[in-house]
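Dropping the structures in below, format is structure tokens.
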Structure 1
Amino acid sequence: MPTSLTQEILAQLPGDVLRGLRHTDEILKSIRENNAPIPTVVKESKENLGDVDWDVIICGGTLGILIGCALAVRGWRVALLERGILRGREQEWNISRQELAVFLHLNLLTEQELERAIATQYNPARVGFHNGTEVWVENVLNIGVDPVYLLETLKIKFLAAGGHLLENTPFCEAVIHPDGVIVNNQFKAKLLIDAMGHFSPIIKQARQGKKPDALCLVVGSCAQGFTENSSGDLLFSFTPLQNQCQYFWEAFPARDGRTTYLFTYLDAHPQRLSLEDLFEEYLRLLPKYQSRELHQLKFQRALFGFFPSYRESPLKTPWNRILPMGDSSGNQSPLSFGGFGAMVRHLKRLTLGVEEALQTNQLSAKSLALLQPYQPSLSVTWLFQKAMSVGVNQNISPAQINQLLSAVFLQMQQLGEPVLKPFLQDVVQFSALTQTLIKTGLSHPGLIAKIIPQVGLGNLLDWMVHYSNLGIYSALFNLSPGLESWMKNQPSSQQYYWHRLIDAWKYGSGSDYEL
């Protein structure tokens, strides 16, 4: 059997990368075939636990250290469980600079530490589609944060603030008592935060084997040998539909080369292509994308993964004293992959919310669900995901998705940065969305008509509910300042509920974003 491009390239890298890719494909296959076992790791007891050692136990350190450090520096007793050694990956996390200000606001980093955490910066970034529009933007997801430095710095601050780090300590089970939760039959706390990501056993149990409503498959690499290029791509396509997938590309400079990704949105049908198939497509098309032959490149590392999305997001767990956070909660749109941006965006809201929940003992499932509320700004993006994908047996024009996106982004470019920039950072706002819909509908009525059978009438009607709610949430948040003086006179437990409601209006309308 001839060696594939994937086998050839991955063999150049240290470690058994091909084995890792195929192991990830096995997990993907079990999800598509819906035969993954459902764990039972959360149990309940009617007996009181008594004294607890910690206010909060966090399981999952890679992103859990963010909320863990934020709570520890505010004086809470926090223990962090990490199944391995808490260390960031080599590949940078991309984000926009204004989003990093939360690290200063929460006293997690000094200005000097924040600057040192920035490994790369680039400008401008391109959005472009096959035979269509090219849009260039500045200062959007153009900062590459060094995860190794960031996590090591936060780890030091966490420990200095009295946090307790338990490395090489995987989560095994949690037993919920009326007055606390005990983890691994050893660690007792008032609250358990699940930051173990998409494949958390707690979340698997909570979802009870439900198949994802959509998947985003991502493959890529960091390599040296490209032509010098200080710009990047946020969303780029140069091919029509292939393998019932629309391929999208992303690229940006990294410290040790240039990172390029190929990603695609699809459903969880068992007949869909595997990650190894997609990696083969990536290597086949990379020379055309970057005008460089594979033999001219020196590959530093390979990148691959898949990200499940559920319409029922953010997830509300059925248990008291457990709060999913980050990727565990599904608190990002089906268009985005990687939870760093979503975690940072909600970090201040979640830190203050968890603190208030602990202060007022609002730790029931119902109370904690208010910290992961319904967000119309999140739910409306499901229709966009449907419009950027095609069913496994669906028949549409190979150019249709490119034509639609080209038309939409042309209108957003004409409407200006207040419309374009939030959307590129996964923030949907009612005014910007309404302007874009009207302008695109008037300019390309035929194209819009083609989308209805592609996405389905039921999905369109469902979307209209979320779109209406987006407008309602925007109006409610604009009225919310008038409630503040009234709220101060309410009991603290009632204030908790009102603060969560205002947060839901703010984030659910995209009003947390400022240009």
Structure 2
Amino acid sequence: MANNAIDLKNFTIDPNVLSEVSIDVMEKHTIIPLKYEQDILLVATAHPEDFELQSLLESTLNQSIRFVFCSATDIKAAILSRLKIKTIFGSLEEPDYANFTSIHVIQERREINPTVLSHLPDIPKIPDLVDLILFHGISHHASDIHMDPGPDSLFIRMRIDGVLHLFQQLPLTFMSPLLSTIKVYAGMDIAETRMPQDGQISVSIGDRSVTSDQPNQDVDIRVGSVATIYGEKLTLRILDSNKMDLTLESLGFNSKQLGLLEDIIRYPQGMLLVTGPTGSGKTTTLFSILNQLKGFSTNIVTIEDPVEYRMPWLNQVEVNDRIGLTFAKACRSFLRLDPDVILVGEIRDTETAQIAVQNALVGTLLLSTLHANSAIGTIQRLISLGLPRFWISATLTAVLGQRLARKICSNCKTKHKPNRAMLKRLGLPTNHDYWHGAGCEACLNTGYSSRTVISELLVVTDDLRNAIELGKTESDLIALAQKNGFDDFIADAKDKITSGITTVDEAFRVLKIQ
């Protein structure tokens, strides 16, 4: 073992040895192979005294190893640059770069050449790096891409199935040009780094094997910036309607809820609210409903902030604070448009709540979202917004509360014994067969792939309307709803656990069970 240090910046790595060690192993142990010396593989590490790692590598590679010391920072930078950037996402399957085109709001069209991407120079062009990050985010169904500045590195993270994953750690030398390029593409002011900004990028991707009824391959990416103590942070929200199967059946509702929902959305008037925290799939559910209702015989108008899913047969309006176009102002004008269905993206304040309910009172089906902890809790939330109880009882048809839980990966699904205390907390039997994902390349070793809803559907019956008007407590309303067949989040979670759709751990995480 060599104790002398080397300077990777001035060291020529033999390109033929890079394939000797997988990217996963390099990044996990912060090592990089350098060259052969008399049939011994020289490997750079920050811990040359780690005999256990040396033994592990020699056993795995069936090859004698000699460690040389190098700083962890230099090794990470070498992995990034020497592996030509295209492998910065670890063991993920290499995407098909063909037919990838970025269309930016400045009307610049970038034609990405797969050959160029496969042979990037040691220091890649920043536009190529931007397109690679966007492509990986879209192709791996990330909902958000985070670019977080730190004291020594720029961290690229992606939210997949509701959970953030670290995809790469870039040297700070990449930060300024990378963020500035994205801001230019998004139509943002690159000179302004202190105040928050918003922008948008439109990305067009070639054939992604979508079906013939999804001809639109454009993906909108909303960009937001904020100044932090280490520099400017960017968050890119990917609004990819092409990956969505906008049908109620595909979202994971149980048969009882699905039947009730399909009846409710056929009512000619009333109000259906979908509640839950940010990122719980409320908008997707509402547009799955609209997708079922739309047609030449139905006049549907929406007010959204922003418009996430563009859909034919919908008259979609986007909030514009700069000209004073708010949810309330747009909603007030909708009755002059002879609507059958009105979608209000979110009820945020008293004014919007009052106007939305007034629309429902005069014979329109109104759909909207609201931040509330539960379906029953929505009633008190509406009261706190200043709505009279008799308005609520007269218009509220149903409340759908929902969360999103990750589904067990079908590729690595295996039997599993959950924690007995957790099973007891949920009221589940210990002698049942339960499942989890062991972790594989297809699910990024998380054990989960895609998501399903965990939901509760409160149908407002006549006796529940009377209880609302009489000012009954929340516990009284819950008892009355359960008497009428109401099933809460826990009941739906238990059903999905015993059916092998999700896990006990995931139910505890999503429902925040103590």
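Just so it is clear, none of the values below were taken in a lab; they were calculated from the coordinates. Being a predicted model, the structure only gives us computed values, none of them experimental. Cβ atoms are built from the backbone, for glycine too; each structure is taken alone.
Out of 1, 2, which structure matches -9000 when helix-only ellipticity at 222 nm (-39500 (n - 2.57) for each DSSP H run of 4 or more, over all residues; to 500) is calculated?
Here the read-out was taken from 2.
With mean projected area of the Cα convex hull in nm² coming out at 28.3, pick the structure among 1, 2 it was computed from.
Derived from 2, not from the others.
Given a value of 9 for relative contact order in percent (Cα under 8 Å, 6 or more apart), point me to the structure among 1, 2 it was derived from.
2
Please compute distance in nm of label points 7 Å out along Cα→Cβ at positions 204 and 220 for structures 1, 2 and give me the label with the greatest value.
Ranking 1, 2 on distance in nm of label points 7 Å out along Cα→Cβ at positions 204 and 220, first place is 1.
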